[in-house]
Structure 1
Amino acid sequence: DDGSRSPLDVKVGDQVLYSKYAGTDIKLGGDDYVLLSEKDILAKVS
């Protein structure tokens, strides 16, 4: 690991599955979001 960033496997709008206790719930501009680390994503729904 040289500290460089690699591209994410998910993109904005992708639906993903994650465990019940993963992530942090936030509200921005009246919309609800969940902030997740990529390692907490169990699957991408197609």
Structure 2
Amino acid sequence: LGHALPALAAVETAAIVINAQNGIEMMTTRFMQYAQKRGLDRMII
């Protein structure tokens, strides 16, 4: 998450990759919330 957050300043859409075996994890949820607060579109892969 720490490396991804600075990159959000330069994008309009955040692509979030969810591991098929592990499903939605805590950091996935945090990243989605952070992207929402910044007003970014979110694409789940």
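A short reminder: the numbers here are calculations on the coordinates, not readings from a lab. All figures in this text were calculated on a predicted structure; none of them were measured in a lab.
Below is a table of values for the structure above.
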item	result
Structure (1, 2) behind the derived value 43 of relative contact order in percent (Cα under 8 Å, 6 or more apart)	1
Among 1, 2, structure where helix-only ellipticity at 222 nm (-39500 (n - 2.57) for each DSSP H run of 4 or more, over all residues; to 500) as derived comes to -8500	2
Per mean projected area of the Cα convex hull in nm², the highest-valued of structures 1, 2	1
